[in-house]
Structure P
Amino acid sequence: MKIFAFAGSNSSTSINKELVKFVLKRFPNEEINLIDLNDYLMPVFSVDLEKKGFPEEAHKFLKNIEESDVIICSLAENNRSYSAAFKNIFDWASRINVKVFQDKPMFLMTTSPGGYGGGNVMAEASKFFPQFGADIKETFSLPKFYENFDLENGIVEPELLSTIESKIENFKDQI
């Protein structure tokens, strides 16, 4: 199985990328393509720029999805929505193929330092991603990242650890 994974953040210290890496360790025998959004920098989407053509990075993002069997991602929440870095990639890619996620099974996650754990962006993505070809099989939000996650050990709060492990197994059962 080929897994396409990313954090919806361009931060070099992304907590969402740490969550993705934690989950990917539960897929030790799978082929993993974990990307960094910084490798997909493009001009801010506009219809004027679109008329001049699409950035190669947008095609590359879509090709990664096409070549995968499943998607595992964790979205950063900026001002109650997607990060600008992810939104720009998404905007360009959706103009090439409105079914950005190409009907691939998805494990959708969020985390944040606050107690809501990225719940706003989770609600937004859960509602809109299926309209763009995401087959969301499982979701998970990790609240209070710095209290509940250790960079060496992963999720340290027992109930949250049990929850994500159950969701990972459920995801595996559905794919």
Structure Q
Amino acid sequence: MSSVLILNGPNLNLLGTRELGVYGAQTLADVEALCHRSAAALGLEAECRQSNHEGHLVDWIQEAGAEQRAGRLIGVVLNAGAYSHTSIALHDAIKGARTRVVEVHISNVHAREAFRHHSYISPVAAGIVVGFGVEGYPLAIQGLRRLAEAGEPEQRGDSPAGALTS
């Protein structure tokens, strides 16, 4: 059975207690359960991981690239949290590992502070889901499934045309 990897970055372990007006009352465990149900409904297995450490996320993205090329993984749903706005390392990991990624943000980052308007992930993401609360995760899983079935490239953005194959 193919799988999807759900990666959550810094402070997402605080869901359900942190800024309830922005992120809602669901906990990370609730989000993970939602992802497992959504993936199963599509015939996929979901593996969920969270880390407050950038290097762990980089390592997991690189591993995901190998799993995707081996046909065991359709891609990664990535909520990189604040690293979305700061991490060239995550950008480079996605690009280097040629991992199909859908970027997720629980809140509408474009309606928040100006520093949240830029993402280093977006240019190399296959898609972006923003502002639907935790319901963005199932949307991202569905989008990944459709991209994988259509043979869409692993990433978009700043790669030279024709450089990637699916």
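Nothing in this text is a laboratory measurement; each read-out follows from the coordinates by a stated rule. Because the structure is predicted, anything quoted here is derived from the model rather than measured. Cβ atoms are built from the backbone, for glycine too; each structure is taken alone.
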When you work out mean count of other Cβ atoms within 10 Å over residues 86-93 for each of the structures P, Q, which one comes out largest?
P
Supply the structure label, taken from P, Q, corresponding to distance in nm of label points 7 Å out along Cα→Cβ at positions 30 and 46 with the calculated value 4.0.
P
Match the computed value 16.9 of mean count of other Cβ atoms within 10 Å over residues 94-101 to one of the structures P, Q, and report its label.
P
One of P, Q was used to calculate semi-axes √(5λ) of the Cα gyration tensor in Å, yielding 23, 19, 14; that structure is Q
